[in-house]
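The structures considered in this document are given below.
What follows draws every value from the coordinates through simple rules; no lab data is involved. No experiment lies behind these values; they were computed from the predicted model shown. Cβ atoms are built from the backbone, for glycine too; each structure is taken alone.
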Structure I
Amino acid sequence: MKQSIFEIRSNVKLTDTAYKMVLAGDTSAITASGQFVNIKLEGLFLRRPISICDYDDETFTIIYKVVGKGTEAMAEMTPGTKLDILTGLGNGYDLSLVGEKTVLMGGGIGVPPMYNLAKKLIAAGKKIQVILGFNTASEVFYEEEFKALGCSVTVTTVDGSYGVKGFITTPLEQMDYDYFCTCGPEPMLKAVYKATKTSGQMSFEERMGCGFGACMGCSCKTITGYKRICKEGPVMKKEEILWEN
């Protein structure tokens, strides 16, 4: 974990509620796809944890959804604004476990972590299929960006207004894959858990207190006991997860 000051390079609207922000600064603590950052916002006690969409030696990119006071404030920020941010948080995806024909599944704001992961896997010569799940057409983002990487992309919408009608698991039956990686809300992860027949890695979205393992405010039940989403996670292996219900 590293605390640094970052400067906003850009902050653009992708959909009615989703924004893409690029920040410049010391990214040396960011080492894996699936890690997250924790952003300090003026007037708010708790930092806001947000997953990393992409990163390089000078910048990182986040995509966030406006859902409350913190993200509302972020949406109004302009280039040049400086933010106090903790980076290098959480354990990301273990690329050494990924198969040759991997399917990546992102639901809503769980889509962003899949982007850097796809980029790395394609660079390693893996065949990547991507499923992006949304509620409706107006929420869809980053379809073209994944296609530009060379991914085979399927978009699902619950109401059928764009792409395949149904949930993120709907196209799985027709796909040939030997491994999966996913990120999204818990109901989606449970559905993916039941629908997949292979090993995989699942990244949890969870409300957090400290964001670095001090408070046990976020946890997941596993075969070896409770693990903290912010510290031992957010990425967990499918086989270690025990669902509460």
Structure II
Amino acid sequence: MFFWREEVRPGLHVAFTSAAAGNLALSVGGDPEAALHSRRALEASLGVLPGSLRFMNQTHSSVVADVGPAAAAPADAAPATVAPAADAMVSADGSVPLAVLVADCVPVVLADRRGRATAVVHAGRQGTLDGIAGRTVLRLRQQGVTEIDAWIGPSVCGECYEVPASMRDEVSAVVPSARATTRHGTPSLDLRAAVAGQLDELGVDVLSRDCALSESSCTLENRRLFSHRREPGAGRFAGLVWRA
């Protein structure tokens, strides 16, 4: 079920699921009921209340949503009533289990080193251009968080994310560390390196740039992970942070 999972400090857990956890997105894969079942099975594995794991309606925006403590959502609740339209979520007191869904984009988990606030970020090409990770860090700091740790999960790597030269130039003009070349010598983007660089510039300690050193964390290369480029519409895996 998990690509990587760890209790990063007492009571605080960070994980990235594998495809074995099932498709966790309601909007892809063609079977929302199966996705809901996979979400409930995941919550049971995490040890959190059914319906308490918060997801987002992700649209490659630069919106950061604040999610406060709330009762578990009913199992039959409409997704739109419980999922904010955003590409990052912040739990000011860290009490809300958070999830970010990806299938090539960069999932990021952030946590207050003092054990309070937590956040998740979905950083695709547009989100990286718009600085969604940095916006989330600033939101945390507005809430008094000074020391932040980050975990960057699996995503498509710079050697695989081939793009037109004009797109590489557009992105790297704003985020130079995104500029890359595929193993075939064609233009590409390294969004993982770009997001890590953005976090570094803000003084965030990136504790794990590759959460499973024993195998590839490139979604296109590793069939344990969903990849939109390899198999469009197959599913989404999750980056998670929760307390238990």
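Using the calculated result 3.6 for distance in nm of label points 7 Å out along Cα→Cβ at positions 16 and 40, pick out the matching structure from I, II. Here the read-out was taken from I. Taking 25 as the value of relative contact order in percent (Cα under 8 Å, 6 or more apart) derived from one of the structures shown (I, II), identify that structure. Working through the options, I get structure II.
The value -4000 for helix-only ellipticity at 222 nm (-39500 (n - 2.57) for each DSSP H run of 4 or more, over all residues; to 500) was derived from one model only; which of I, II is it? Structure of origin is I.
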